[in-house]
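In structure tokens below, several structures.
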Structure P
Amino acid sequence: MEGKNTTVLSENIYFLTSALSRKLSGQADEAFATLGLSSSHALILVLVDNEPGVRPSQLAQKLYLKPSTITRLVQKLERRELVTKEAEGREKSIVCTSKGEELAVEVEKTWQQLLKQKEAELGERYVAVLSEMISKAIEEV
């Protein structure tokens, strides 16, 4: 029975992508814990720093998350005084505070360290091809 279950798991793209996501997310969360952030909060902080005035709906679209999830994540960043929301008519936009901009520099360094670590473990080419394949699959699904 073990052999059949192993095949079911090793050929199941739904399981495999979830398992990979859990492993990588756990490693990223561990790295960002030293900055007091989850990997999701760290990613949003960098995106806002790179694109001041981004709208929550744009973040939701880019990250394939529900708007309510973006709201919850941004609220935590606001409580930590890392970002603020600015009203533009009926729309809201998000910008980093000076404290957020400073932390975004450290977050970006941590993302780069994580990438280098994966490249050392798996090989630069493997990481590049895997990233390209995952990006293409996200677009196609």
Structure Q
Amino acid sequence: MRISEKSYELIIEAQQLTSIDSLWYLTKKPSQYELPEVFAESYERRIELFILILEALIERRDICLTNSNRVESTDSRNEQLNKFKNAFPSEVRMKEIEHYWWYLDECPFRLVWLLDEDIPGWSLPYKDGKYYYRTS
């Protein structure tokens, strides 16, 4: 499955420049983004939707993933997504640490938005004419 163009536009409109945990929280109410409600039925389905969203964002060059030192991952997109998927804690543990897991070392990546225009004082020059905006 892939994210539809309409859903993608809704996600970008509501979530661009937000933190990675905000993308996770949108998986609780996927219908707000015209995504199937079935994704909210279980923790595993929420992870699946989260990975689909990341995949779409990376593929369209709206984000890149970095390590905790802000160094961009050199792994392929599939390797990054698999690392993320495999790093998720158990459902019980995630309920305990959901608000800050994204900032612990056990979370493999941090989110960086790639922008077409500079936000003075907030973004940094990247490559290919893009700008780098880190959220955390």
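Coordinate-derived values only; no laboratory data. Just so it is clear, the structure is predicted and the values come from calculations on it, not from any experiment. Cβ atoms are built from the backbone, for glycine too; each structure is taken alone.
Structure values in brief
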| quantity | calculated |
| --- | --- |
| Top of P, Q by distance in nm of label points 7 Å out along Cα→Cβ at positions 23 and 63, largest first | P |
| Comparison of P, Q by distance in nm of label points 7 Å out along Cα→Cβ at positions 31 and 119 - largest value held by | Q |
| Entry that produces 22 once relative contact order in percent (Cα under 8 Å, 6 or more apart) is calculated, selected from P, Q | Q |
| Which of P, Q leads on FRET efficiency 1/(1 + (r/R0)^6) of positions 7 and 55 (r between Cβ atoms, R0 = 25 Å, to 0.05), largest value | Q |
| Structure (P, Q) behind the derived value 1.04 of Rg/Rh (Cα atoms, Kirkwood Rh) | P |
| Read-out helix-only ellipticity at 222 nm (-39500 (n - 2.57) for each DSSP H run of 4 or more, over all residues; to 500), computed value -11500, structure in P, Q | Q |
